[in-house]
1. Here distance in nm of label points 7 Å out along Cα→Cβ at positions 29 and 53 was calculated and came to 1.9; which of the structures I, II was it taken from?
2. Could you figure out which one of I, II the value -28000 for helix-only ellipticity at 222 nm (-39500 (n - 2.57) for each DSSP H run of 4 or more, over all residues; to 500) was computed from?
3. Compute Rg/Rh (Cα atoms, Kirkwood Rh) for each of I, II and report the one that scores greatest.
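Coordinate-derived values only; no laboratory data. Bear in mind the structure is a predicted one, so any value in this text is a computation, not a measurement. Cβ atoms are built from the backbone, for glycine too; each structure is taken alone.
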Structure I
Amino acid sequence: MGKAARHSPDVIELDLKRGRQLGSALRDAYASVLNEPCPQHLLDLLDELRLKEKSNQDKQTS
């Protein structure tokens, strides 16, 4: 494909269309990940880390 062909309106339009399709697929994939429930063991770990952080902050202020 020559330089002129790469910059033709048809090629540019196809690139834009592919970009829109990719963006849509990416948004859908991201939304599906956000809709996944967080496993309980990760929630427990988060609670444990929050308690440790609070304990460390309490020690520093004492």
Structure II
Amino acid sequence: MKNKNIFSVLLTGFAVLMFTANSCVKDLDTEPIDPNVVTSASVYKDPAAWKQVLAKCYAGLAVSG
């Protein structure tokens, strides 16, 4: 029974280590190749776009209830 508990603790520790070590890699921080792709950085750069985003959110709430 004690061996099973030790194995469980080691396995959990290894899983936590793998998840935290993987999060330090910035593989997903990339820019799109196509200049026509709309990203959140380009949308929220313009103050007028904030109103459009909020209007879309409120419209979605109004339609869905």
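1. This figure was derived from II.
2. Answer by label: I.
3. For this comparison of Rg/Rh (Cα atoms, Kirkwood Rh), the top structure is I.
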